[in-house]
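Asker: Just below sit the structures, each encoded as structure tokens.
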Structure P
Amino acid sequence: MSKNIILKNHVQLEQNIEESIKYGLKLIELKTELLNSTEKTIVIEGLLLRACAYWEKFLEAEVIYLIEMDKSKLIEELELPCNSVLNRKIIKSILFSNVYRDFHDIDKSKTFFRTFITDNYNLFKKLTNEQIKKTQTVYKLRNYLVHYSEFSKRKLQQEYINNYKYSVFMAPGKFLIKSSGKYFEKLIHNFSIMSATMKKDL
């Protein structure tokens, strides 16, 4: 398989993320008579959820492409004959047909990556701790938005205290539009930064 398809996956993610940032910042700057603060928070929260969806779609494809580049670890792990023919559709079926997998928490997924992706193509090894930490922040915001549970709220509150020194709980949208959307921009842009880090020297 050509590396071009991997690069195309990265380009698509980065374009989607940068468009989301551009749209979000434009909305945040609108005068309140055009879009009030409540409306802004709703839209920004939706854009954060969309960015997470883009990231998850990217990761699912990326894992399949990287395994396809060198199938030896997958064959070894599944104890298949060395001459097994595994195309992209078969790899996808093996990985996703009978179990739900998500890779958005890169730190928790490292074991999976090491098990099935050869070292030469394990692009996730290039990601920095700071990049992974920002992604975990995004997913604390995302988890609260999709569950509104007390557990997800406590996790997000602790994130505010530990990393932003905010002791009072804020709805994700209010947090993201603070200071002209600086948190929204930095956290969402981190998806593009991770993509650029992974594809460097590919």
Structure Q
Amino acid sequence: MNNRLFPALLILLALSACSNNRVVLLPDPDGKVGKVEIITQGGTQILDQPKTVSSFSSAKSAPKAPEAISDDKIQSVWGQAMSAMPPPPETFIIYFMSGTSDLTDASEKALPDIIAKMKSRPVLHIVVAGHADAVGSDEANIVVSRDRAKKVRDLLVKAGAPPGAFEVSSHGKRNQLFKTPDGVSEPRNRRVSVTIQ
């Protein structure tokens, strides 16, 4: 059996005592629904509607046509597994003054919210990516974006994050959020993205 996963979906598999394999498609927390393709030696089935289920008894049997499944049934079969799942990742953007690793006033005020989210995670992985606008040389922008990412990492470590929880990168003026030609100052590109997983 091969399951191909697509964005914006949550798949729950259950193997019951009668060897009935079930795949349920649920919406993401934001309500978006992706799709899943179930492929066995006996055939293929696509789930693309929320709160639908397909089942198959073995790798050689064809998956059954999708059926609606109630919230009560979802909770009774998978509720315990769902409650053990980690919360979805959250991404925050922190902005900086031009050419520096000094946070803007608004970003300074946003730090407590980021720290609170960080502290609420039972297991912590933080992805920090530094960026720059298109003013200055490639080399200078790599340095400033690295300094920005390092500053945010250091602030979060000081607030209690374990140093080993981080994945840090710097992109210079590549990967602009708002595309500009070289030499154009764009405050929204002078940023660090922080994804708490």
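Asker: Suppose Rg/Rh (Cα atoms, Kirkwood Rh) works out to 1.14; of P, Q, which structure was it derived from?
Answerer: Computed on structure Q.
Asker: Ok, one more. Out of P, Q, which has the highest value for distance in nm of label points 7 Å out along Cα→Cβ at positions 135 and 151?
Answerer: Of structures P, Q, the maximum of distance in nm of label points 7 Å out along Cα→Cβ at positions 135 and 151 occurs in P.
Asker: Compute FRET efficiency 1/(1 + (r/R0)^6) of positions 39 and 167 (r between Cβ atoms, R0 = 30 Å, to 0.05) for each of P, Q and report the one that scores greatest.
Answerer: Biggest value here belongs to P.
Asker: Quick check on the output: -8500 is helix-only ellipticity at 222 nm (-39500 (n - 2.57) for each DSSP H run of 4 or more, over all residues; to 500), derived from one of P, Q. Which one produced it?
Answerer: That value comes from structure Q.
Asker: Figure out for me which of the structures P, Q the number 33 belongs to, where relative contact order in percent (Cα under 8 Å, 6 or more apart) was derived from the coordinates.
Answerer: P
Values in this text are rule-based calculations from the coordinates and carry no lab data. Quick caveat: nothing in here was measured; it's all calculated off a predicted structure. Cβ atoms are built from the backbone, for glycine too; each structure is taken alone.
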